[in-house]
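Below you'll find the structures, each written out as structure tokens.
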Structure I
Amino acid sequence: MGRCGALTIPGMLLDPMAVSDLKYVVVEGPIGVGKTTLARRLAHSLAAELLLEEPEENPFLARFYENPRAHALSTQLYFLLQRARQTHGLRQSDLFSRVHVADYLMDKDRLFAELTLEADEFTLYQQVYKQVVGEPLQPDLVVYLQAPVGVLQERIANRGIAYERAVDAQYLQRLVSAYTRFFYHYEGAPLVIVNAASIDFANSDADYELLFDKLQNVGKGRHYLNPLPI
């Protein structure tokens, strides 16, 4: 598939009517892939309320990257409670009156828990998860962004967040593999898998429009967007 040549006007509100049946859209992918940037643009285009992970608010995250074994459980439980609080609020709101776009999938929380926690910690995590989450609210559409480890490292370095300097290639590779396994089996919602290695949603309106056009015709099952590099 080639790239779309048309450009949108920066800040332009794309017509949401083509995807008016979508009320809850999730963007997912590993750290550095650009999911929050894309979620912000989609929220603007759809006049949607934005739900973000806000990792900078997690007081344990920097310590986790420095010493994962010592701080994995506290980091994971903080994110779990943060996400559960947001999605609980979403359950209480009128989903038919406003669209919501999130940069995380509640089902994915378990992915990080399995990746970072010891067996006894994971047992505790599962107990807490059942108490605070129950049955996760399923989105109408999931956009899963993929990129190789080298690309993720470059993007993480470019955004210059101090505590992310401790993120190493080995951890990123384990994370990328875990995401691949998770979405290989995912059937909770229509899924668009995007090769984001050469896509710049932050600075390229053409890249964003290419994806937005793809979302106009998404039905059930999984779909792929693999733009050719230019």
Structure II
Amino acid sequence: MATPIKIDFVSDISCPWCVIGLRGLEQALERTGADIAAEIHFQPFELNPAIASEGENIGEHIARKYGSTPEQSAATREMIRDRAAQVGFAINYGPDSRIYNTFDAHRLLHWAGTLGGERQRALKHALFEAYFTEQRDPSDRAVLVAAAEEAGLDRDEAAAVLASDRYAAEVRDAEHAWQQRGVHSVPAIIVDDRYLISGGQPSEVFEQALRSIAGEKTPA
């Protein structure tokens, strides 16, 4: 019988390592499917909560935030594209790519979570694809509604959530709670409220960790 585990995946829509980490985790879960029954909950984290409504050019943003030169920033983006391709995901960065506010995306993800874990995961994937692959603006509510529809969710209900302030307090509270628990970078993958796996790890790292955790729960 498969060992049940709970996974809290703390991440942001605009974090490339988050999509790389999610793909790695999912590949690990595919290989452990007969032994581990995982329940994934996506938790909110904003890398740039104070960013302007029009967003910011990604190169300029990285230079301002980390002091990177244009050459360093371009090399990092190329490395991230390669890592994403290895897990079957296309990141289409370009010189005009931008970073945006993601708070509404997190509200929509919270709503999807109330409908079930698989629906929330489908929306997470749709949002990652809209932002990284299609280079669309995840602060644009039309983009968010389209992602919800792509994920099989009701577009009218998604639009109603976005037009209101529904789930704003819940998202803020969750963000604060995870920061209080020491999460200051993402992705942060917390298993059974006890074990932390940080970063966009390869699937082999996730598999080893999950099997070890499941083994501790299985009676000898």
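Coordinate-derived values only; no laboratory data. Computed from a predicted model, the values in this text were never measured in an experiment. Cβ atoms are built from the backbone, for glycine too; each structure is taken alone.
With distance in nm of label points 7 Å out along Cα→Cβ at positions 183 and 199 as the yardstick, tell me which of I, II scores highest. By distance in nm of label points 7 Å out along Cα→Cβ at positions 183 and 199, the leading structure of I, II is II.
-0.55, -0.97, -1.26 is what came out when log10 I(q)/I(0) by the Debye sum over Cα atoms at q = 0.13, 0.20, 0.28 Å⁻¹, for residues 31-102 alone was calculated for one structure; which of I, II is it? Source structure for this number: II. Computing helix-only ellipticity at 222 nm (-39500 (n - 2.57) for each DSSP H run of 4 or more, over all residues; to 500) across structures I, II gives -14000 for structure I.
One of I, II was used to calculate Cα extents along the principal axes in Å, giving 56, 42, 32; which? That value comes from structure II.
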